[in-house]
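Pasting the structures here.
Computed from the coordinates by the stated procedures, all read-outs in this text should not be read as laboratory data. Note that the coordinates shown come from a computational prediction; the quantities given were computed from them, not determined experimentally. Cβ atoms are built from the backbone, for glycine too; each structure is taken alone.
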Structure P
Amino acid sequence: NYYRVGGVDADLPKEFITRLYKFLDAFEGNIKEYNILLETNRIWLARTKNIAVITGEDAINFGVSGPSLRGSGVDYDLRKYEPYGVYDQVEWSVPVGTNGDVYDRYWIRIEEMRESSKIIRQCLDRLPPGRILTDDHKITFPDKGKVMHNMETLIHHFLLVVQGFKVPPGDTYCGTETPKGELG
């Protein structure tokens, strides 16, 4: 629960970004290694190629979404075609399968790990300094540590929980892409 209306819950630790870049360097190599291990394993290939095929049409009719939908050859990803957050400001590709089998669903997930790594690097490169949460108390919850020690803060928290906040005209709710498909 890191994201908050109006920002995020806490700032990143100072060493986090350096450690994340190091992780991504290793992770990208590991993805390649895992892929090579599986791509050269004839048992793996026999158990995934042409197995449990879901056509693009069936995937749409059954309400399949996310990597499984793309594994069936349907080029649809909310992050690309109805972008939210910064997805329209970073360069990345939507991997799409061709056969709709277990292998294609595996391949989509491998490629999405590669694309996610690209997205993370671009976001880190553009990470702005400064505040992590808005000062607008009409939409943000008060600091949890103060809620039980200050009556005004407790009332503010209570009212936000019970009444919510007023969404400005023009703002909307939208679905998001999750590892298991569309959410919302």
Structure Q
Amino acid sequence: RIASYDRDSQQDLMHRVGYGEAISETVSVEAYLNGFRNSNGDFQLESYEAEVRWMITEQGKEWADWGMLFELEKQRNEDIWESSTAIIMEKEFGRTSLTMNLFAVYEWGADIENEWETEFRLQHRYRWIPEFQPAVEIYMGEDYAGIGPAVIGIKRFDDRHQLKWEAGVIFEVENADQNHTIRFALEYEF
């Protein structure tokens, strides 16, 4: 996953590489290394992250699909920790899909003020064809609200192998001309 952040005339680039595995029909675990290149061109490993996803309901069997997400992140060179828990809901309406994530985030450590935060993410996607699905995304968190277009795609090779991709541009609502995020993610399942 690559994301470019343009904030107040400074451009930063975040790289994220990870590995994950399903440990049961309803639970998967993932681990990530998050790197960062600042506007000076310096690149360094910034943090480590572990994630557990739990699918509570069987897909398509209830009014909506429900899941939970648990994350733990540690900054590499600072005593900063972050723990997140999210409720995930996805509902399909004909050829569209609505996904909403509500996060409770706790940050702590010697190098940060201990605090709770909340985040909300929404994606409304039109499932035109599997390889090309346009979407609108909304992100809300402490001191931030953003909205923008995205495209999602998936190419299935067989029952077990597939390539997923996402690309999007998110504009901060209050400073859309200055602050934006460009993101691209590529995921191969085998």
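Can you rank P, Q by mean count of other Cβ atoms within 10 Å over residues 93-100 and just name the one with the largest value? The partial results should precede the final answer.
Numbers: P: 17.9; Q: 13.2.
Evaluating mean count of other Cβ atoms within 10 Å over residues 93-100 on every structure, the highest lands on P.
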- [ ] Work out percent of Cα pairs over 13 Å apart, for residues 37-100 alone for each of structures P, Q, then name the structure with the largest result.
- [x] Q
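Among P, Q, considering only distance in nm of label points 7 Å out along Cα→Cβ at positions 85 and 133, which has the greatest calculated value? List each step's numbers first, then the result.
Numbers: P: 2.0; Q: 2.8.
Going through P, Q one by one, distance in nm of label points 7 Å out along Cα→Cβ at positions 85 and 133 peaks for structure Q.
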Task: Structure responsible for 14, with relative contact order in percent (Cα under 8 Å, 6 or more apart) calculated and labels P, Q on offer - done: Q
Task: Parent structure of the calculated result 0, given that helix-only ellipticity at 222 nm (-39500 (n - 2.57) for each DSSP H run of 4 or more, over all residues; to 500) is the read-out and P, Q the choices - done: Q
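When volume of the Cα convex hull per residue in Å³ is calculated for each of the structures P, Q, which structure yields the highest value? Intermediate results must be reported in sequence, preceding the final value.
Values: P: 172; Q: 136.
Checked P, Q; max of volume of the Cα convex hull per residue in Å³ sits with P.
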